[in-house]
Structure P
Amino acid sequence: MTGDQITIFAILGLTLALFIWNRWRYDIVSLLALLAVAGFGLVPGERIFAGFGHPAVVTVMAVLVLSRGLFLAGAVDSMARALARVGRRPSIQAAVLTGIVALSSGVMNNAGALALLMPVAVWMSRQSGRSPSLLLMPLAFGSLLGGTLTMIGTPPNIIIASYREHTGAPPFGMFDFLPVGSATALAGLVFIALAGWRLTPKRIREGSKKLFRISDYLTEVRVPESSRLVGQPLHNLLSIAGIFGGALLLVLTRVLSAREAYAAIELPVIVLLAALIPLGEALETSGGARLIAEELLTFARGASPTAALALLTAATMLLSNVVNNTAAAILTAPIALGLAERLGISADPLLMGVAIGASCAFLTPIGHQSNTLVMEPGGYRFGDYWRMGLPLSLLLLAVAVPLIPASGPSSRHSQLPTPN
């Protein structure tokens, strides 16, 4: 282990401890972490504030503006009144909202699907006399579950589809993810509706009387040739452009003013996400993430194929809660190919395990922008997410691992054999 790797692990551990301690504001802690990685030279000077132009941050800002515009335009009232027919029981509300957002996330950007239903969830909570925190986290988790349904549901699926070509087989198809994705999504939605929403904190925030309330914030985003947007999947670019364009259209058509658009942006959330993105990059560039992956490969060599699948899926889940889910997929997909070669089995089950694991970032608010989006309006703290996220992750792991070998696109060739 190199000095840089020791340093990044120490900074990451201290940052997570401060988040859980919850005595300092999460945006302050994230800025301290950013200064630490910059001070130790783990992030180049020109990339210290690059997180503010990251696609995930741009998406979060645009979604917040889009949600506020839909609220002012009356679209929220129309959707909410239609959904009000389901009644006021929180379990039924959670089931309907998470089900709709999951289905929507299978065919569109999951943050965009969340944008449509987040203000509706707040409205329904108020009408029922309950805290929005009971529905917002389940809604965010539902959007992640829906991303597992199709190849275009989430960027990691697109990446995993392309990695299959390295085995000499064609890429995964549009609906090759559906058998496993639908089973895990259904299991997750049932859990959320019956028990998961009960594990969310019941908090009434001062800002809950207004949908989104924060200080003005202005940022400029440029995409030069060296941008990290270059080389990203076309679907991801179009999703970001579509959400950003939708938010801009609301301003141009005067559904909301420019001042209202800036006021809709949750500055603490933006700072949290933008400051921690370089931390995740430092984990990659220092070789820390690769070290974790190599240790995983070493440990899994002596394991059975089924145990290797479970270990790889769980490790991807954990990694996706620290770095973004796309990076987690990129880091662990080659490990899946290496494991398959060493164990003498098809790579399909292991690649599918990586896809599921990368989409299950339920333990922290920084694992996915959907989790970050609901943090401020729900009044959540950093340590709130694992309360529902941990049992949900364990459930999905238990469902996915035995199902993956029998449900792949070429399941008759992808069974996990028992080693001799």
Structure Q
Amino acid sequence: MKNTLPRILYRYFGIFAIFFTASFGIIAADHEVIATVNDLPISNFDLTHKTKLLLLFTGQPDTLEAREAHKKQALQLLVREMLQIGYVEKLGVKFSDKEFDDALARLEHMNNKEPGFFKKLIAEKGISLKILRLNVLANYAWQMLISERFANFITVSNAEIDARLALVKKQQSTPHVHFYEIVLPFDSEASRRDAEQTGYEVLQHLDNGADFRALAQQVSQSGTASVGGDVGWVALHELDPPIQHLAKNLSIGKTSSLTPLPRSYHIIMMKDKKDTAPAVEPETFYSYVEAFIPNPKNGDEGEKNRLRIRIPTIHKNAKSEKTLRSLLKGIKNTQIKSHDHITSQQIAPQMLASFRKMSPGETLPLSVRPEGWYITVLVDKKEYTGEELIKQQIKMHMRADRIAKISQREMNTLMRRAHTEDRTNSGIVRSSFTHTALEGSKQ
């Protein structure tokens, strides 16, 4: 008996050592860095969870075969998002948990989901919240950056609106279509091949049951991507001839083939058709300003206490954007974001419910969170009908188109300048970076 226990312990610890070594090997492999983008690492863990998120958002089964088939596309999206968020943060813009929650709430609202749906869903599917956060905030941050930095270039003049309105009036009695789109632009032969390949992959996903709007949110690069590719009602004769031909012959609920234009590939799904322009329902547009005052760095309790006293007074007296900006002068690291003429579809449901009861000049209740304080002032709200509503819709669509074009141009520049490194021998990483990115990394 004396020798039995040591032998049992030896075997037990031997088995434990083998198990620990094997487990550690799995963990190490899971977190192995397979690539870097501007010195930011991408691990096996990141790619696996991004692939699972892509499958989930596009309504496809999470199988080993599906993961392998979608790995390249998932990595392309991951690289794009890391470049976007990295560039925005390099400019000193930080995004808080509240902004992530609000952006997620808007996404849930747009997809007719209950509040908290996506967080609960990815928890059930075992997907990292970090990957969802990167996905949501990268798109939100990039659109905010483009809108603010290029405000002068996306302004739509009254003359442009009037000219478009005259055309809309002329076409009131002509056939109209309502469809969703996925747009894949290109600016070189190399990027054309990439866009074409992506387009065929998208069609394959759709054949396998993927949701068109979810795919549009993930891969489309047009101004409609943020609303699931929803173009809205448009006169058939307004469309480019190839898209006009598609829309004319496409049945309701059906999806088109991949269609080339001179600088982009298109896929559309028909939602509805009418012989004349549909009646326009009244719509309210909102303008508001948000201020974020972060907690002092290094745990400065004295400064934090001073802010606790000062901020409620600022909140009480902030009746306009100008007043809010004036009251916040001198407070370090404050971030202020303006939102002008936003539709209800673009506002988080809880915020929208409050705005509907508020008058311009009123504030939402002061939001106090671990990262700091949030003050939101409703600057304006106005209901539009008839011709005035059509003008607002024209302005909104023209701005979205310009933002999309500038966004693509700036993204191409980022890709060209990006420094990328492939740390695998599988080829999956290198084949996932666009030619422009690889050319940029060699310079």
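Values quoted throughout were computed directly from the atomic coordinates according to the rules given, and no laboratory measurement underlies them. This is a predicted model, so every value here is computed, not measured. Cβ atoms are built from the backbone, for glycine too; each structure is taken alone.
Computing mean count of other Cβ atoms within 10 Å over residues 326-333 gives 24.6 for which of P, Q?
P
Out of P, Q, choose the structure whose coordinates give FRET efficiency 1/(1 + (r/R0)^6) of positions 38 and 190 (r between Cβ atoms, R0 = 25 Å, to 0.05) equal to 0.75 when calculated.
That value comes from structure Q.
Supply the structure label, taken from P, Q, corresponding to Cα Rg over 2.2 N^0.38 Å with the calculated value 0.95.
P
Comparing relative contact order in percent (Cα under 8 Å, 6 or more apart) across P, Q, which is largest?
Of structures P, Q, the maximum of relative contact order in percent (Cα under 8 Å, 6 or more apart) occurs in P.
A value of -17500 was computed for helix-only ellipticity at 222 nm (-39500 (n - 2.57) for each DSSP H run of 4 or more, over all residues; to 500); which of P, Q is the source structure?
Structure of origin is Q.
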